[in-house]
Structures are given as structure tokens and as C-alpha cells.
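Values in this text are rule-based calculations from the coordinates and carry no lab data. Small disclaimer: the values here were computed from a predicted structure and weren't measured. Cβ atoms are built from the backbone, for glycine too; each structure is taken alone.
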Structure I
């Protein structure tokens, strides 16, 4: 009889990987249940100083108890290969891509995910030596580079929550300037870490979306959204500096957990409601009021600039070693309304708050969130203050280099959202 397979979950703490506990699945699919128990030594060492970054997931404080769920723990879906990465692993392992292969995907492909947790059984040791590749070889998707990246498990999810087609590569740039798959280098040789992605498909809309993601990010920065370093577009490739990795002494892997995970959503492609995600932010953020406003600022901009790919894995908490929990810098923000596949919003407000699709009643939002670490009147003033900035977004987009076709596609919506925000003034 084959031995039952379990997954050893490790957390990166103080420059080393520490075994946090063991996941014992009921079945091979994430749709089945499972158990998680923190390791006894981990409990003894870290329970007295427990902070969110020391948890496998925000919903699971460090203790001596046994956790049980009817589906896999949601934090596992954050590190489970999907999209292009899942296809690569299926080919390498000779298994199917369907959910029945989830356990093998976890045990083989979750050894170097974004954030600060990994599955020990899936960890691929760094290579002792490899010359790496030049940036232009990465851009050209050189065949040897692709093989190197796949061997190190550096191909990650596609652009959408369910099954994105375009590969994204997690890469590290060495101090000598050469490029390597993330995990191929020892930490002391790393200069910085990147995510590189390519067009989702071969249609013109796919290229337009990718070309405009970098200037879209600058619009967000000027709009007051929390952002990371500028994105770099290079010949149909987008180089994105990672904010969950900080090279130096010591090398930091910061905790990164999606709102889906923190909300206990252990499924792909499900419709979620902003009300529920706001409750999650209110529960776990160090500064609930400030982070709710950051989330609302992003919602206003997503609606205005028609970034429809707003599922709950496209927003995450970043968990710092000092215990601070806040929304991570913005990511996956682009003119997705132009995507040829037609990406619908996956996070919406309930019907009493959003009677018209894409046009929330901001007064109703304020009334609802007034109970979550915010004063209703202050929130209404907050919404009203964005009417003019939203109206001016098309001009701002032009200033930072967003293409005219994209601007034309959002001008009407910006006017509509600005008008909706102005209506709030009647309650002030």
C-alpha cells in the first residue's frame, strides 16, 4: 500500500527556511478537505512571539491545535501552480492538468512561490554554477533560457485567476548582471528580483494591454495608490520589480497573502463581493481605516480605467517581520477591457450597493463601511474628493504615455464615475 503523501510547509524566517508544520490532505484535489498542524518545535519557538508573518495564513494563528477544513486551506492555492506554470509541470510529471493532479502539483511545483512560504518536498536546490542569460535573451525567449527556467520551476501562473495563457517568469538578476530563474542562485549572489511577463495571446489587443501596463502603473502612482518600482517595457516583454523580495544582508522574503486566502476562499474563478473583502481587510490590517481607504482608492481607479481583472487573488496583504500587515503595492493593473478574451469583473459590490454594473452607489458604500473602522461622513468626504481627479484621468493618462486608443476607451467611464462621486456632495 502506497504511503500517504503529506506536504511539509516551511516559512522563511531570519534568512533560513524553518519547518512550520504539515498539511495532511484528505484527497488529491483542492476541492477535498485536509488538516494542518504546526510543528511542536515551531510552536515552542514562535508562539510566544507570534506575528502574522509567522503564520502559514492569516486565519491560522500559531498554536498547538489541529486545523481542519472541508477544502484545502486557502493559503495553499496561493502557491499551487496554475496557468502556464501548471501546464509545464503537467508535462514534466506526465500527469493531467485537472484538479485531480493538485497534490502532485503542490508537492513538485510549490517550492519557490511568491511570498515567504513553500513546500519542502518541492524545493529545488540552487545551482552551484550557471552563466545565466543576458536580458535580450530573456526578451527573445531564448530556447535555452526557457529550458533553464522550466527546470528551476520559474514559470508561474498566467494573467488570470483561472487559466492564463501567457507565461510569467520569476527571475533573479545576479550581481554580475546575468539573469537566472528565481531559486537558481544562492541569496548572497542576488542583486534584485523580477517578474517578467509576455502577451497573453497573439492578437493585437494582447499586445496593447501589455504595452500600456507600465504607463497605467504610473497613472496609479500619481493617483495616490501604493505602488512599487516603475515597470519596464522591453520589446513585448514587461519587467516588473518584485516587492516581496529584498536583496541584502539578510535577504528578505516578505509574507504575501492574497485577499482570497485571507478570506478563506479555497476555489478558483468564484465571484466575490467587495463587502466581504473589506471585512477581511478590517480584520487583519494593522491600520484598518487606512487600508480600507487604500482598497477603495484602487476600486475607484479600477472602475474608471476599466481594469476588469480584479479577482481576489489580484490584491494581497504584505506581511512584514515586525508584525505590520498592509495591502501590498498594486500589481496586475492594466486596461483589461481590451483583452480579446473579454475579462469580466470577479469582485463586485452587492446589488443594494451596485444597482448598475460598474457604477456603485458611493453613498451606500459609505453607509456600509461606516461600521468598519471608518466614520461614514469622513468616507463620503473621501469619495467626493476624488470626483475632480477622476475627471482629469484622461489628461493624466496622456501625460504618462498611455496610448490614445486606450484613453478613448475610458473617457466616458471616467466622466460617469466622476459624476457619481460628485453626487456624494449632496450628503455633506
Structure II
């Protein structure tokens, strides 16, 4: 999971609703190991409920967004932490006019010797938007009210056992807990625990500036809600996944890096669905074309969870096979930083009433940050989001299609 967060984090978190202009957030440097910032933005959201048809509702509003980050470096240990709070006030709402979101990150890197390194990390989100709660591939397609929790924690270890061979074991645990309870609620659909056990073998310098990778991962997904889903227990969607892959990490030059993992994913289902083996791909590349400018592009293909469930013949929709394409560009010229991001996901469902049905989720964002002085910035941006299904039964799944536009303008103070 940490690899996914590294490769897709900018595309997913950077485009999340009004989070789009944080690509130039100051980071601690020099003698000051911390940074503080606060943004005040006015915005217009033409569909803040992510609804289709006549249910679309628009609103003006404002966002207050303070944040803090810390980097601490010792001879063999580095610790990083950050926290962001977001309050969004919607003028159009009658009740619950404010949304509250929390993002917390902490990581520790420790080098025992030149040959043994450990990384620990934790990423916590409390939010309503799917792009915040799903930092890589999109599972929650629509906005969901409430204090919905997603937490990812894990550990990665690297042992260089020879000049050419390194072992890379790891483990991650992800928890989802939605506030909405009851039969067919989001708690019943998506509350779950995800375990991922990882083992990689790295063959260093199999070619010039290229490492070869052989890997295996074992994943466990257990649905935890006590509420019913389509009249059944959500646990019938529990899965056990095996990933087998090979790949390369290649440094073309100091500015360009490429990473590829390709193989197969075998999923065993607890319910009545038969075991399914599918191609698995994780590809990403980064181009740093100046000190403060970079471009990133990636693609991922795998089976993931879904918020759809509609039963037929005693079977639920169990998962989706999803193509996920993402990109992000950040470019600084003098005091101006421009950003652009794009995400596209095409998922095909398995099981239930929606078996073999598919939908697209597209999101894009543009942002601009202008430095007025060392402590004050002006920022502006635009976010677009769209969901389109391919032939859903509109009676069974009403108003699933939607599109959404957000524009914002504000000021950001830093220290």
C-alpha cells in the first residue's frame, strides 16, 4: 500500500475536492524543522452532494484550512509528521452547513546499518469525499456525509544480504469505518479491514541503472459491519488475494525514474463466487525537469472493493476489476506555481445485479499559487469530477451518473 500511496498520492490527494492547490505547500528546511500554514478560500460548488438528475444542489461557501508539518533528522533516523484540518461552510445547506475533515501523516525511517533499513508509516483521514478516503484507486464513488475514517499503517524493511541481492518484506493494515449505519448503509457496504503481507527480492544493477524485482503479496479483506447488505451479511464479500509479479526500477538519468510491476492477481471469495485470476499491473514514472517542477504519470490494473452491492439470486456484487490512470504536473516560474492533475478509472463489476456492468470516474484539477511575499500567497483553482455508468438499470441504481464543478479563490499564509 505504501508504494501505491507514493505513486498515486499526488494525483489522488492533490485533486481531492478543494485540496487541489496544496502542491506548493512549504516544507521544513534548514534550521527550522517545522512549517505552519493557513488558507482561507471562497468557493462555488455546483453539485456538492455528487448527485445526478434533478437532485443536483449548488452552493457558495468558504473553507478554512490550517496545517502544520515537522521533519526531524538525526544521523540514522528521520521522522516526518503533518496534520491538516479543513472546515468547509456551505451557504445553501439548511442543516449541517459545515464539513470537517482531518488528514494526519507520520513516518519514521531508521537505518540500522548500511545494509538494514526500516520504514514505519501511518496515514489517517476523516472525511466525506471519496478522493480523500481512497488515496489510490477510487472505491467510494459518491460523497458520503459523516465522519468517515480511513487509516493506513504499515512497515517496510530492506536487508541488503549481498552486493547484488536485497530482501524487502513489508506489511500494511487499512481500516475503513463509515458513520452511516443501518441496512444497506455505507457502513454495511465498505466497513472493512485490509491486511497486506509483502515479500520482494531485489536484484541490484541487473542492467545499467536498473534493478530487477520479483515479488509476492498476500491480501486479506474482511468486511466488519454487523448491518445487513442486500439481506445478507457483508462478510460474504470477504476475499483472499495472491499477487505474483516481476518488475524493474530504472533510473534513466537524474531527472527521470521509471517503475514497473506486472504479473497476476488471484482472488478467492468467501461467498459463492469462483476463484478468479486476472492480470495485475502497476506502472509509474516521474520526470523532474527543474528544481521545483515535475511531471508524474502512472497506470494500475487490479481487483478492488466497490460501494455497489445489489443482489440477485442470493449473490452480491463482490468487487470490481479497475483500470486506473493518473497524472500530475507541477511547474514553478519565479513566484508562480502552476499545477494540473488528472485521474480516470474504469471499473467492471463482478457478481450481483450489476455483474459485468461498468462505469467511469473522471476527475481533473487546475491550480495556481502566487507568492506575494515570504509569508503570503494567493491561490486559485478549478476541480472537475464526473461519473458515467455503462447501461446500469436506472430503476435499481437511480441518479448514479453525475458531474461536478468547483472553483475557488483564496489566500494562504505560511511560516
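Remarks
- Among I, II, which structure scores highest (criterion: FRET efficiency 1/(1 + (r/R0)^6) of positions 132 and 260 (r between Cβ atoms, R0 = 30 Å, to 0.05)): II
- Which entry (I, II) yields the derived value 1.5 for distance in nm of label points 7 Å out along Cα→Cβ at positions 148 and 324: II
- With distance in nm of label points 7 Å out along Cα→Cβ at positions 372 and 404 derived as 4.2, matching label from I, II: I
- A value of -1500 for helix-only ellipticity at 222 nm (-39500 (n - 2.57) for each DSSP H run of 4 or more, over all residues; to 500), calculated from one of I, II, originates in structure II.
- Given 59, 51, 32 for Cα extents along the principal axes in Å, calculated: source structure among I, II: II
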